[in-house]
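Nothing in this text is a laboratory measurement; each read-out follows from the coordinates by a stated rule. Because the structure is a prediction, the values reported are computed rather than measured. Cβ atoms are built from the backbone, for glycine too; each structure is taken alone.
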Structure 1
C-alpha cells in the first residue's frame, strides 16, 4: 500500500551536505538519492531529525534503533551511514544486493517499517543539468520514491562471535564464517566448496 509522505520538513542544512560530500569524496546524483531517501524515510517513520542545523548533534541510531537494508552498494549508502548512523560495523546496515535503488528502513522502538523504491526517469527528464538535479534531490521536495509501509520484521541484532585460527592460513576467523573439513576449521578463502548442484 502506498502512503503519502508527511509534510516536507527538516530540510538538509548546506553545511551538513558539504560534510557528507567530504565523507563520500565527491558530490553526485547517487549521493543525493541517498539524502532524498533519508528525508523520505524519516518522514514516513515519523522520526525527529535535526538536519536543518549546521551539524548533527545526536545520531538517530546510537546503537541499532534504526535499521537500513539497502538493495544496492551505490553512492546512496554513504548518506545512510553519515545521516542516519546506519553502519556495517555497528550492525544496523545490511546489503541485500539486487541492483535496485530500493531501501527498507525499520525502527525498533516504534516497530515501524517502510520500503522506498526510486524511479529517477521523471526527475532526469526535468533536470538535464547535473547540479540542478542534485540540488532538487537534496531539497526535500523530490518525489522519486514509491513509499510502502510494510510489516515490521527486523533482522536479528548484531552478535559477537568467538574466533578460531584457520587450520590452513592460521588467520583468526569468526566462528560464523568457519567451515569444517574433517577435523580442520577453515576460513571461507581456504575452504574448497563442494556441491553437486549444477
Structure 2
C-alpha cells in the first residue's frame, strides 16, 4: 500500500484503473514533451512506473527511476518486469536530492503529477539544473488549474485541490530562479500540460 507519510503532500498514488484511464498513451506524452531515443532520463517520483515503462522502452533502459517509497519502487519494478522492458536504475531517495543520487549528467528530468506538492520547488529545480547536461530539459507535467469537478476520470472528480494546482506561469515563477529557462507549455489532454524548461 502507498505510504503517504513518505510522499509529498497531496500526491497520493491513485488507483491503477483510473490512472491508466487518464493516461491512455504515456509514450505519446513523452514524445510531446520532447523526450527522444538516445537520451538518459530521470523519472522523478516514479510511483508505480506508469512513465518508467515507456521511458525504458524508448531509451533502452537508460532511465533512473527515483522514489522515496520502496513499495512504489517495488510496484514499478514489477510493472517493468511484466512488460519485459529493459531494466533501469532504481534509486530510493528524496527527489529534491537527485543531483546527489544520480552518478552522471542526464538529458532530461521528468516529474509528473507531483510538483504541486513539493515543499521546496525551487530547490528541486536547482537540483535538476545541477544534474542536467547543457541544453537538458526539466519537464513538469501538471494538472490545469480547474476545479476537481471539471477534471473527472471514470465519473469521479480527480486531481489535487484547486488551491494546490499550478498554472504554467506559476511553475515558471518557482523554476526560473534556478537558472533553467522556460521553453514552452505543451497541452496534454484532457486535463494536463507539460511545462518544459532547458538548461542554458
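Structure summary
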{"read-out": "Comparison of 1, 2 - label where distance in nm of label points 7 Å out along Cα→Cβ at positions 104 and 136 is highest", "value": "1"}
{"read-out": "Source structure (of 1, 2) for Cα Rg over 2.2 N^0.38 Å, computed value 0.93", "value": "2"}
{"read-out": "Comparison of 1, 2 - label where distance in nm of label points 7 Å out along Cα→Cβ at positions 160 and 176 is highest", "value": "2"}
{"read-out": "Distance in nm of label points 7 Å out along Cα→Cβ at positions 32 and 48 - structure with the largest value, from 1, 2", "value": "1"}
